[in-house]
1. If Cα extents along the principal axes in Å comes out at 70, 66, 35 when worked out from the coordinates, which of 1, 2, 3 was used?
2. To which of 1, 2, 3 does the computed value 0 (helix-only ellipticity at 222 nm (-39500 (n - 2.57) for each DSSP H run of 4 or more, over all residues; to 500)) belong?
Structure 1
Amino acid sequence: MAPLDRFQAGIWKASLDTLDTPKRLPAVNDDSDVAPVLRSYHASALVRGKLYIHAGCPASGRLATLHAYDLATHTWYKIADAPAQPRGGTAISAVSLTPDSELVLIRFGGNFYYMPSTNTWLTVYPAPDPEHGFPGARSVHGLVPFVIRTNATLEGIPVALLHHGERDASSVGHAGAGVFWNDAWLLVVTSTSTSTPSLEWKKLRVEGT
């Protein structure tokens, strides 16, 4: 599956208040080697004025790259690639792993997170849900920040919600849909007593279809 060309792709801006026609925001270095190659099935997240674009599928193969688009200067930056295998259909999310820590980008699959302040990827090892174990492998899933009421009763601090996604790929690849999960998991910080927070998966009860 070929990605869109640069005039169709790129960063687009629209107003939710006025519902104006979206317009593309060209970067000052769109045609440089620093700009991300065209792709599909990539992930994106916004952190403090920068839009991060990660992984995805170019015309062939998969990527492990990470780029940042500065919304103030309209400039692309090439930053540290993710460790492990390149991926398509992954997800990233901006969360704080401790109340006073910086926003980091977490990624399901390989259990890594990226720290913008140091331009480094770090590895974490969340503990399994005591009853249900770990979330199964998946792609094209949801991974979003999760904030719970301060008066809610729950052991630990939930920081992200992982849900759904493709479990078994289609025999025709990107041209068709495979078999999908119908589940949801919380990523919970159970301790911040060390430099690396302790994390645990908590499977949620899914009702309905």
Structure 2
Amino acid sequence: MQPLTVGTASDSSDADQRVILHGISWDAYEALLLALGDTPGIRVSYLDGEMQLVGPSKTHEKLKKRWGALIEVFVEETGGVVDGYGSMTLKKERKLAGAEADECYAVGGEKEWPDLALEVVWTSGGVDKLEIYRRLGVREVWFWIEGVITVHVLGPSGFRASKTSKLLPGIDLGHLARFLQRSGPQTELVRAYRAELAAGRGKTKPRRRAKATH
């Protein structure tokens, strides 16, 4: 067992703490998960013998809570259905992959496995999260990186970047990202976002199909 990387976000005094270990067996990975139990604040990822442990910063945790809260408001206000699973451990031994997202959701109702994973990228580098989620079969992964939300949709050949979400097709990602940059208490942020949605903002307009020409 050899430490590969010990990293933090270099541009912030409120930085994530990260350790990556090489050559870790699946049994050792599961033993660590068991030892950690419900220890708050530690997220573990695993891919082909590489294991990453992240201790999220206060800012990271605050951002992911707000992000999840706003998504839940959007779904509520648009009549959708989601079930939140927080940072539950997702793992498949035969795929040698495991992850604990910042937030994850089943869309459309309760399921054994989430459809959507949210990841706040506060520190560069690390294990390949998209490859992990591809092996796990998570349908969409959203990343927040320096104020921008990017969406990756799973298809037959893997994930592809998309400007819109298939799971939440009406959400305006740019509008959502700008809201996440706002200061103030989370409750005020949620109220303001709800008001925006009620006023018709924060939702994308469906594209009109081009009329057929003869």
Structure 3
Amino acid sequence: DIIYIHCYDGISRNNKCIKDSYPQCNYMAKRLESHYPILFRGVNGTVAHEFIVDLRPLKTSAGVEPEDVAKRLIDYGFHGPTMSWPVPGTLMIEPTESESKAELDRFCDALISIREEIAEIEKGKVDINNNVIKGAPHPPHVLMADKWTKPYSREYAAYPAPWLRAAKFWPTTCRVDNVYGDRNLICTLQPPQEYEEKAEATA
């Protein structure tokens, strides 16, 4: 009986989460549609519990890849969404049902602000290869280094939005090797025979 009660309660809560996710996603898609193309909408222009932002045109117009947008999102305090799946060159956004509207707005504001930064590249106002998008993310040890050679300010790199001054999740590192480390695994374990020798020594 107790198990049944918990299962029933879980189903009802799950149904509530599903119902909450649809308006959240459609709200975000509506806010972002004038800044990014939104893929795979229904007959009424709506999306389901997730939606896909098309970044492919930005590669041609500004040399910007999805990973660049994801890395810059880190400077705004957000982990990047699912990247290049199920469609290459896109971001798939699926907000957690428990997020507040204020948090959804901050995420949308961050993406809109990043789109404005990309527009600076498109207009030729900043270098296509040396800009705040390509330089992201900006961890503290980079921002506080004695030498700063970037064409943009440290403040702009660290605080691209005013609300970040009150609460910011800081990245701990710059870009490393992206997918290279995932595709080229290097085993750092000791050779198997060393484990065997240690086992024999302690036997």
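1. On the way: 1: 49, 44, 39; 2: 63, 47, 31; 3: 70, 66, 35.
Comparing all candidates, it corresponds to 3.
2. 1
Bear in mind that the values in this text are calculations on the coordinates, not laboratory data. No experiment lies behind these values; they were computed from the predicted model shown.
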